[in-house]
Structure 1
Amino acid sequence: MPEKISRKTKFGFGAGEFSSSIFFTLTSFWLMNFLTDEVRLSAALAGSALLIGKIWDAVIDPPIGYISDHTRSRWGRRRPYILFFTIPFGIAFVLMFRNPGIEAQTGKFIWAMLTYVFFCTVYSFTQIPYNALLPEISQDYNERTNIVGYKQAFAVIGTILGAGAALPIMALFASRTAGYVGMSAVFGFLAVLSLLATFFSVREPAFVAQPKGENLGKSLKDVFTNRPFLFLLTSWFTNSAAVAVMEAMLIYYYKYIFLDEGAATLAMITLLVVTIATIPFWVWFSKKVSKKTAYIIGMSLTVVAVALFAFTADALGKTGALGIMVLAGFGFSSHYVLPWSMAPDTIEYGYFRAGVRREGVYYSVWTFMVAFGGAFAGFLVGQCLNLFGYVPNAVQSAQSILGIRLLVGLLPGVLIMLGNLALLFYPLNQKRYEEIQAAIREREMKRV
């Protein structure tokens, strides 16, 4: 019989994703623009500050995952971290969007780097344990996709609010500087509430004792020799970077090509409303053609959309651009559902191979890669804007306009195609996964 999870658990677990989506929305759509146009940090230095934050992530994420795997408490392995790091998580939002009022570029760079490093730290302490809950909630191949549907619905709700409400909230304040602080405080508060909803709604299974001799090195070796996980991880990284580039550049496209910054909000909302509306389609379609095939088709549609937008949106006008956003949202929706549903399958494959549960370490690498994809995108955007001669809050040169077009269309398209290429080698389907589950059950029965 297929395993069924209560709706309360699905909603409670899904709610936690709101916190992550707010983070990615604000950093993807607004952080680079905040640093270049509000703080007046050079684009190259802004991109470098974000990249340093992700290098720090690379250092701390695996130990956090390992510690989570080996934690024992009355609340379980994962939930204590979700509880105790929620308040710092909210505070970090405000610090990240506070203009320090420093004149020197070096001082601005250090401030941007330190606040982003702090945010990355508390983000990892909440999101790695949170994501590691998913394989523990259900082992059913299709039920996981349903759970991920709830999770990513909250993700898109958070993204819609972040994209659509940011400017209106900022407009309530006397200055743009105060507006950024007020906006980040509102979203930070909502992010804290979403994590607390997960803590109080989800119960963890009994602690699984780890074998003697287990250490972080063995855990990482298991992760990086898991071929299905590596193929999926490669696609996850390139697609996440592509989406981050596209989202970061939308505000630049509307501000300097359409000459209407405010219209970017409607474009973002259109993209994200279509994304959330079509999540059920990708849940259904993946059952018909396989998760891998559905993901490749969805991201291929996204490639078509970003190419059309980059080079035809201004000619088609704002209404035509919204039509392209509809196509992009439909394809983009697959990225919200399918990789999150496929990742637990690869982790179960790792457990089948090694006989050790290492969800925390796996999700430390997974969480790092999506965040690194965003930071890598920010680094590329910053360097490329600088290369093409971008000047904040000014009429852009023809060269700078070309750079904006290439960044919003060509670069995301290339990254997505690389991700699709990696997916072609992904070996797990429902039949193979169920064979793995049967072998795991047989092994565990022998241990009893």
Structure 2
Amino acid sequence: MILLVDDDPSVTTSLAMLLKQHGYASHSVSTPDAALATARQPECILVIQDMNFSRQTTGQEGLQLLGRLKAIRPELPVILLTAWGSISLAVLGMKAGAADFVTKPWTNQQLLQSVRTALGLAGTRGGQEDEPALTREELDARYDVGEVIGSDPRLLRILQIAGRVAATDASVLVTGESGTGKELIAQAVHRNSRRRGGPFVKVNLGGIASTLFESEMFGHVRGAFTDARTDRKGRFEIAHGGTIFLDEVGDLDAGSQVKLLRVLQDRTYEVLGSSQTRTVDIRVISATNRSLTSMVEQGAFREDLLYRINLIAVHLPPLRERADDIPVLARRFVGAMAHSYGRDDLELSAAALAWLKRQAWPGNIRQLRQWIERAALVTQHGTLGADDFDTVAAMEPRDTTRDVLPPVGSMTMDEIEKAMIVKSLKHHGGNITRVAESLGLSRAGLYRRLEKYGLSV
């Protein structure tokens, strides 16, 4: 039974009818005291409560009721109803333990999704707080997480959480340094969810100018602005029925944060140049390498948006803190390079593995993969040794005006660099962007080297 708490009978009646249509029994009360009495009953599995019971309380009575509910039933999920102008109260409620908040007037889809998510999360938590950690073999048997490589205990716990919450529509915030695999975690959540058959749409918010945010995210119609010659679908429309992955969410400017909050709050938006409101059914996963909490304290990130995107938060440890996973990652990447370059003899020596484990890896897994690819391009033999990685390390991008480095073995550094570029150009079919990424260079840096060595694409 879902408990509805509001002193406006039109609100509770509407909610009760909506819930009944979707198979949920409900009971309505109009006062905090009646709510507390009903919430004590074990049949009560969720509370949807208003934040205001009179014009004089300005939400304080709602916060007090939430506190009393959590005191008698800490495990009971509570969804708050609040006006858009009172979202600050809802944020206080989230801090006090509310499961979610929904603004009035609500959309039925958003409210139902909030109910399903709250009940789903309550189900995953019920009796599982002390669930023993699963082994890598147990995780692979239970969930589709094979793309995430490693057996570090913290990584396994993250995969276990991801697998459990995937069945819900809870928003997930993945944090961690660049290159730690945040997108892979997002993909794992999507693959194990009911949305697995729908699209997985990645959006690099850090790469979208504020002036283009609405067009990119919501789409536009022909004639909406200069050069808008055709209609264009936005990322939210493309992601409908699936998952949208908002990468680098901490890079959003203040104006774009408000626009994003609106669509995440109501699951509605308007295409640029159109007055028609559209509804979207999505699961939201966000990622950042920045501290959003610190940004909130500095006034650089909206607190209400933070609470909207991090119902579940996971933090990926940097590679230097899970060094025991480096050998399995390295061997996986060497296998991929051997397949890509037709080098069946490619393998790692014990000295190379020891060398790799000693590094700090500021670029984390992404940097490890890049260095292995570079070493595969540089080496003159099948077994990658520590000297191959020493050569790669010496070639890390520095001042482009530097003098030619001393010879290494039988080749100069310029000869080695030129050979790497030639091999990468051939492998990537002359795709400048992919070549630059594989070599850890900017496009401009790669063009300078092409000119330097007299190479053409």
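Summary table below
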{"item": "Structures 1, 2, by distance in nm of label points 7 Å out along Cα→Cβ at positions 44 and 332: label with the highest value", "result": "2"}
{"item": "Relative contact order in percent (Cα under 8 Å, 6 or more apart) from the coordinates reads 11; which among 1, 2", "result": "2"}
{"item": "Which of 1, 2 leads on mean count of other Cβ atoms within 10 Å over residues 28-35, largest value", "result": "1"}
{"item": "With log10 I(q)/I(0) by the Debye sum over Cα atoms at q = 0.08, 0.11, 0.18 Å⁻¹, for residues 196-395 alone derived as -0.43, -0.71, -1.08, matching label from 1, 2", "result": "2"}
{"item": "If FRET efficiency 1/(1 + (r/R0)^6) of positions 172 and 236 (r between Cβ atoms, R0 = 30 Å, to 0.05) is computed and equals 0.25, the structure in 1, 2", "result": "1"}
{"item": "For 21.3, 72 (Rg and Dmax of the Cα atoms in Å, calculated) the corresponding structure among 1, 2", "result": "1"}
{"item": "Structure responsible for 1.00, with FRET efficiency 1/(1 + (r/R0)^6) of positions 140 and 436 (r between Cβ atoms, R0 = 41 Å, to 0.05) calculated and labels 1, 2 on offer", "result": "1"}
{"item": "Winner on distance in nm of label points 7 Å out along Cα→Cβ at positions 12 and 308 once structures 1, 2 are ranked, highest first", "result": "1"}
{"item": "Read-out helix-only ellipticity at 222 nm (-39500 (n - 2.57) for each DSSP H run of 4 or more, over all residues; to 500), computed value -13500, structure in 1, 2", "result": "2"}
{"item": "Identity of the structure behind 13.2 (criterion: mean count of other Cβ atoms within 10 Å over residues 132-139, calculated), options 1, 2", "result": "2"}
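Read-outs: derived from the displayed coordinates by stated rules, not from any lab. Fair warning: this is a prediction, and the values are worked out from it, not measured in the lab. Cβ atoms are built from the backbone, for glycine too; each structure is taken alone.
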